[in-house]
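What follows is calculated from the coordinates using simple rules that are stated; it is not laboratory data. What you are looking at is a predicted structure, and each value in this text was computed from that prediction instead of being measured.
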Structure P
Amino acid sequence: MESNSRSNRTCRDLRHRHRRGHRCSRSQGLCDPEALAITDDSGRFGFSNIPPGRYKLDARSDGYQRVSFGAPTPRSAAGVIMLHPGERRDDFHLRLIMLGTISGVVLDQDGDPVDRASITLLARSFRRSKPSFERRGWASTNDLGEYRISNVPPGNYVVMANCSNRQVLRIQPESVASAEPIRQPAQLQYNIQFFPAAARPAEAAPVTVAGKEIAGIDFRLTAQPAQTLHGNVIPPPGLPDGQFMQIGARAELPDGGVFSISAATRAPNFEFAIGGLLPGDYFVVSNVSAGGHQYRGAQHVTISADAENRTTLKLEPAIDLAGTVKVEGQQIGAGTQVTLSAGDNVPLLNNALRAQVKPDGTFSIAGVVPGVWDISVYPLPDGGYVKSMRLGRQDVLTEDMVIGPDTKDRLDIVVSAHGGILEGTVTTDSGESTAPAYVLAAPDGRFSRVMSFYGFTTSDEKGHFKLKRLTPGPYRLYAFDALESCAWCDPDFLKPFAGRSQPVQITEGVNPPMEIHLIHNMGKQP
């Protein structure tokens, strides 16, 4: 069966793109589509005018999970198809896996429907080697309190209902002249809830989805009295009279969102009150720009019910962070930049700070407020890696860089153009070649939690793999037949497989080839 005209036009484009080359997705092992075909009523498809070469084949449809030829599971590496001149192939069979649906209803404490409640589907993950969650789906309730989340891949999820910005309306009896005045009740708000009725995600019951509708994931929200945080700001010397400040209290949500309420203050007392806060942990922060200088005050606070919730913010001045970038064995590349981004997820006056590196390797970044900062250098030389980053004597390549108001150390960065290169072959225990597999180079020892040191690639149809830009040091090599994206971000994931890994010492440049054995991981979840 031949493909439609759209596929034929795409195939002619394929010849041009095949010559110039393009990038593929490392996480899925699949390239951007080169040719497209639409199946008929019987599910058959075909392509014509395909040049000889190496290809990967995948299929997708609404309501189904993407599937690749040669991949037994969605977590397996895609197979490679070798097409020879004049060859005709008709032995491809792809079985689509149906996606699931989660539905339910959200009610208030009186059993009435709650509209516009946000329902989020969460999958467990890791951030900075700590347990976290990723958003995998979202829906909003209608006026009947109903919601429905479709196209959910198989897996275990936590379901969260969020109506935290909603005040609860209550009907009060009308007072009469002879009666005592009615005391106004505290403001009530809905808190975040995890299915079935948990206040924290660790207490939630996981919902397992396996290609069908999971109904009855219902919520019954309860209202709680909101609290008020009182505080004051200690300004820096010389702050202009009448300076206006905005103070925000923010709490990170498990789905990556933020609950935030702010208040304003000004001289002479710089006192503030932030209402509408439910009990929990918050980060209180104020970023101020005055007289050409940047200031910041930040404080972690815990809001408790029926307690005196009070804090003090001291505004600290920003610094100018100076440093150098050295590229071993060559000149600094034109356009090289050093970028700082907030490592504590706290909002800044600027989302990121950056500076151009001068031809002599020096740079200076102005307005770096106190806090945790992540560092990046771009672009790196082809095949290069960051060899070291030091703030004074501190190693900030493998540790957090914390900037304070008194930080005076320089940030010195060394880049090498000769990252470690390791090639090899994935085989079975008996030495036979394998289907494409995922190859992971995991740093061993004290750098095992430095995510930037990990190397990841996919072997070809002959089991050959090539890892580049590796930071020299001790590693353990793993080859998996199936692997979730960033499964190794879980500090415990690799422990059961340590006995099946291959130790290797990576040096700069080309390293001796390695043979590693395939680990069958079809049924393992990270």
Structure Q
Amino acid sequence: MSENIMLNETARAGAPNNGILLRTEKLCKSFGPTRANINIDFSLRSGEIHGLVGENGSGKSTLLYQISGVYQSDSGEMYFRGDRYAPSSPLDAYANSIGFVVQELGVISALPLGVNVFLGRMSEYVKFGIFNKKKMYADIRALAAKWGIENLRLGSLAGNMSVETRKLIELLRALAIDPELLILDEITQALSHNNRERLHDIVRKHKEIGKTVLLITHDLEEVVELADRITVFRDGEVVGTVNTGEIKVDDLKHMMVGRTIEGDYYRADNAPSRGDDIALEVRNLTVGNEVDNVSFDVYAGEILGFCGLSDSGIHTIGRALYGLDKDATGTVVLAKKGIKVNSSHVALRNMMAYVPKERDGEGLMIQTDIRENFCLPAYNDLKGPFGYLPPQKLDAAANVCRELFSVRCRDVFQRVVQLSGGNKQKINLGRWVAKDLNVLILDCPTRGVDVGVKAYIYQLMKELKNKGMAIILISDELTEVLGMADRIFIVKNGKVAKEIRRGADFSEEAVIEVMI
């Protein structure tokens, strides 16, 4: 009798499953004609860190949603602790000690951070009809201290907080149930260096105490470093499961895409290069307590990078440069025309664009179709007489962008919310670079995208640089900034702590030394 058959029989009998905590058998899920997951046979061992990798749209997140009860499977079976497991909602997953953090933001913006941590469990703090907020907040602070998560303003509305802070709240919510299985879907790319290291410590600690972690990530170096085993998905199917010590990053890439992808996406040159003309002049930029008196010039044909820890202010700088932060003081001037950028409308009218870190909440209208998202920044260019927008013109423009940026979709009338993260990001970036721009601000442009889309975005950045566009690259990934920038500004406590130019000193060690 084979090992697989033995496992099946013990699972159906409800007996211990020989170290297997969760197992799926022929699990399937479709959305209309799209088969998201096809006959998924997959297992998680107790006390292991298990990596799950694959291109955008390969079916990784769909499996997470089936395990967590967000989606119900069309067919197939799941077993947890040897018993049949078929969650009808996320509350069922929580009741089975399965905690999870999804790729897209899973907080309610109109509620305080603290309430989001215990969402669905508020009754635990109600006695005789009185809600004990003080005790709830004390429990949250104790939980945060236990896992090394600091500086959370629990009374602040979640919608006013950064993507990173909201992700940490989702992580705390998952940790609050003391999960036997912790599932993390693309959380690390929302975190800065210090919080990423903190997350790694949490993952390792779970393994040390005999708990299981399922880590879904596009950071292949990260998964090779952390995981014991890695399962690879492609086109909705399991390609294979490998032991980490027996696989290299380039081998994983080949398994993911079915072809060889070269490991070096980044620039091959080791020296800074730029044009002679200043594209953007920034003087004494200050935003409350977040950004303090930042000044710099960025040149045509230059990629200027910004990096820093979670509270450094780099993401606030991006918003302020585009005129989105009303509390900002100082000046941001498009040098060629001498135009002061004091609003996003001025920036848009004068060949400047901003791609925010929070793609779904700030960058895209995810409930509308691809056509509307591609065409929105170009409405003024597409208008006919009396402001009329000819539908044929919109269709043609959207289809050109769809082909140009290789967006995988049914047609341009498909809703953006139905697309994978990589295809969303192609639209988020492509709708701007299809225009004639002088300055492009990119905040974490490759967050939540796979190796193929990353390579595509980096190649696009190189082409735009060579055409003379000034690019400001803000990123939580040091390898990305080091790989693409001509200069790096390391920001600490809202101030530029050091500038490093592309060359011998361009290393993670040199940047981290200043950041920390």
Structure R
Amino acid sequence: MQEQRNFRLIMASNLVKNNKYQLHNAKNEISDFDKIFYIFIRLFTLPNICFYFTLMDKIMYNLIRKPAVAGRFYPSDKDVLHQEIMALFLNAKNCDTGLCRAIISPHAGYVFSGKVAASAVNQITNTESIKNVFLIGSSHKAHFSGAALYGNGLFQMPSGNVKVNDTIATDLISKNDLFTSNPEAHIHEHSLEVQLPLLQAKINSGFLIVPILLGAVTLAQLELIAQCLSTYFVPENLFVISTDFSHYPGFDDAVKLDNAMANAIITNNIQNVLDTNAHNSSLKINGLVTNCCGLNAVLVLMFITSNMHNLKYKIIDYLNSGHADIGNKSGVVGYYAISVDEIKKVENELLTTEEKAYLLYLAHETIKANLGVCKHPDINTTLLTKVLGLTLGAFVTVYHKNKLRGCIGHFSTEVPLYKTIMDLAISASSTDFRFRPITNNETNELHIEISVLSPLQRIESITEIVIGKHGIYMKKDSKTGTLLPKVAIEQNWTAEQFVSYCSEHKAKIGNDGWKQAELYTYEALVFSDK
């Protein structure tokens, strides 16, 4: 008996090693020939080698991950699913951001969270260049430690199969023992699966996936997992973090709890998220089970991005299950769509050294001409580049012997940038009511600073303000006020001090008037002749 058992083990091992049983065709899917061959052998083999085929059953089951929630969370029929997804995208929030590097998306049934999930996926703009999608969520069904990878094979979906990037999976497993190949943990899990139909509808059909489920982990282990994944956080890879927010509080409580958590996440500050999670839990809200079921997955992303200052978290959409027609408002689940976008610096994409120098020259000569010191400068059309013809907002600040003597600017204009700078130079040097006008005798000792402004971006919370990067603009009724980004740095202000000062001294709506005002941020490319 022992010899027969050894023979069966050797036979199974050799067949697998020699790849005589082909599991994939040229397109990495099970071929028709292999299916027929496998069924034939499975039916007519002698019982004494059934051990091998039990092994092969398990291998085939793991290589093809069947849909777990098709027909329940989303339609199982391909055509019906396509129609539903198109309807979701039709009602989704449009993309008004830059290069999307990651999204945070819900994973409930489409009838509840589909619109929010579609809004998250709709932020993806580089759809043709994405090679891999890292799907990261927390396990709802299986219990294990560390990060469970579905390391090989494919996810079978009504809208088409999606191949796993086994090369990346193997690399992650080799880097750290926290990563394991554990396909069984994925078999009944819904959180990653429900993302795929929406991603398939948005991204090119050739992308591969790296499915990762998080089990029992410490905060330190999450940081180690993030360190391993950070190598792959590049523009050609999209990170999709699957999570719902609060579970089972009442409707109004859910809105408050979810808003607090989302606003903490978009600060890209891990401690803010941990503190908010602890605070929300301490409130002992009736029915609340968790503030964010995929919190560990969110933290992995934040460990990757927390020191990347060229990224911006942005809230895209929010609903909870109580908003759905069939929802019950007495115990709801919250859903947020959040994008993580790469923000290019204005300086890198706007003005060259020569263009800056020419704008400063025009500002100086225009001030002199306005005072009769010289003739109005002739415009050198060979230096008028496409950028200098853009209609961008700007500020011009004039100093005399390092003392401020005028600062005037505006955000909207219908004239080209070079003309805007000339007009503002005259205004800043002669019409700023806070200072006496510049005189003829002072023109040779002037120092000029120009700030070219990016378009205004509406914000919902001052937690979205990045000190030193963002200027603030606020509007309440007919009153407006603004402060340039550098002011907060010069005064060493917090975001609240920044907006409070602008509210009281610029918009003239009181110290806390900003709370009822429309708030906007902008960036400024600042350069000077000093």
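In terms of mean projected area of the Cα convex hull in nm², for residues 129-368 alone, the structure with the greatest value among P, Q, R is P.
Which structure, out of P, Q, R, was volume of the Cα convex hull per residue in Å³ derived from, given a value of 168? Considering all the candidates, the number was obtained from Q.
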